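J.: Next up, some structures in structure tokens.
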Structure 1
Amino acid sequence: MTEENRSRRLSFDGKYIQASLVETVRDYDANGVVTNLSNEAMIVDGGVSAVVPPWKSTILRGGTIARAERVSIVDVPDATNLGGIMFDGWDWFGNRLAEFPRTTPLFISKHDVVGQVALNPWRFSNHPEPRDETVHYDIQLNLWWAPAKTDAVIHNTHSFLEIHTQIFGLGRIQIFHDQAGENLYREISTAPGDTHDPIVRVADTRHYTYPWHRGWTDEDCVWMAIELHPKTA
């Protein structure tokens, strides 16, 4: 029998962020932004039970997760001096990407591989004509932090499926026709507890097409990247 409520701290748990992973969740009290990291619905207990769909999230303040396969729970208990997060084992993103703009204050936490999942990438991305094919992925998480009015740089290249959960602050995902950012045609608002739908088009099991897009912070923001990396054969 699988042990219930197996939990551990995530690699980005620290002074400013409380972050944990819980698996085989049963009747578990949670405090923070809870993200369902599985293909199964998460059930929240209450006067009327609620469903959090696969790969979506909610905010619980002492609420009880009646049942879930795998969840992350991330909370900012005190936002005082939250910018100090950059000194708590985080890295300025320009240290990892040489061509990153030298004046952009975007910071990244450590990564954490939290498990594996098998899913249909076409259905995951809401493709209008999905193929009938399943792929195995590693689930990798990390956090990002940026102060208000940060342009997190327009890009369109990822070798994985990606969605984001907003942890703290208000922001937007902005989608453009061009890399220059002169032709904005779509915005997705991001508030704490939100996980947006995928913006990717799946070409095949290892090739993904993303539009030109960027994160934009209206306020100081922390958000969690959820990356699904296809496993090697």
Structure 2
Amino acid sequence: MTTVLLLSTADTDLLAARAAAAAHPDGAAYRLGNPSRVDPRDDLPGLLAGADLAVVRLLGGRRAWEEGLAVIAASGVPSVLLGGESVPDAELMALSTVPAGVVAEALRYLVEGGPANLAELARFLSDTVLMSGEGFEAPRAMPQFGVHGTYAHDPGRPTVAVLFYRAHELSGNTAFVDTLCATVEARAANALPIYCGSLRGAAEMQRRVGVASEERGSGTRP
């Protein structure tokens, strides 16, 4: 079984990988950590021991964790180094020890997110880097925004939109959203929780929020 060390400053990546491992116990084993909480000298060598591959995703780029990257490079474990944004980080890509095309594709799996894509990421790396021959599926496109849950709509109440990042929705980290929505409902308002990848497409998102609100008002599930 392939062991993939995934170190990411985005806890939602780690949650999705944990869910992937739970759903596919016969697949690759993920070993997880957040670089902001992993000491390069005390913790990292133990995490690297026995790992077949290392995937590191850093918000802030190379300078965010230079000592940790040096330890990984010295270990000889094949490494996929990624930035925290949705586009490749050229500096980290150059420091990776696998082909640039593999790095770019690995980023696609993480950007799309969710347990299914994390399961396929492990298979992809095992197949393309370790030549395991087990096969893999391409990254699955996930919705950029949508409505979370099925909260009731009372036309006599005002509606409050609760916006949160799609990474939380895809990883299943939504307990805090449900708590916020329960608080909204306790204040005599309708809760409309909306997940989104970015506010850059705000016009389209607002249009869809309006449609979802109207559908809920008519009793139709969006």
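J.: For the read-out helix-only ellipticity at 222 nm (-39500 (n - 2.57) for each DSSP H run of 4 or more, over all residues; to 500), a value of -13000 was computed from one structure; give its label from 1, 2. Present the calculation step by step, with values, prior to reporting the outcome.
T.: On the way: 1: 0; 2: -13000.
Going label by label, the one that fits is 2.
J.: For mean count of other Cβ atoms within 10 Å over residues 81-88, find whichever of 1, 2 sits highest and give me its label. Walk me through the numbers on the way to the answer.
T.: On the way: 1: 14.6; 2: 17.2.
Across 1, 2, mean count of other Cβ atoms within 10 Å over residues 81-88 peaks for 2.
J.: Another question, if that's okay. Match the computed value 1.01 of Cα Rg over 2.2 N^0.38 Å to one of the structures 1, 2, and report its label.
T.: Details: 1: 1.01; 2: 1.16.
Answer by label: 1.
J.: Using distance in nm of label points 7 Å out along Cα→Cβ at positions 41 and 145 as the calculated read-out, with 3.7 as its value, let me know the right label among 1, 2. Walk me through the intermediate numbers first.
T.: On the way: 1: 3.7; 2: 4.7.
This value belongs to structure 1.
Here, each number is a calculation from the coordinates, and none is a lab measurement. Quantities reported herein were computed from a predicted structural model and do not represent experimental measurements. Cβ atoms are built from the backbone, for glycine too; each structure is taken alone.
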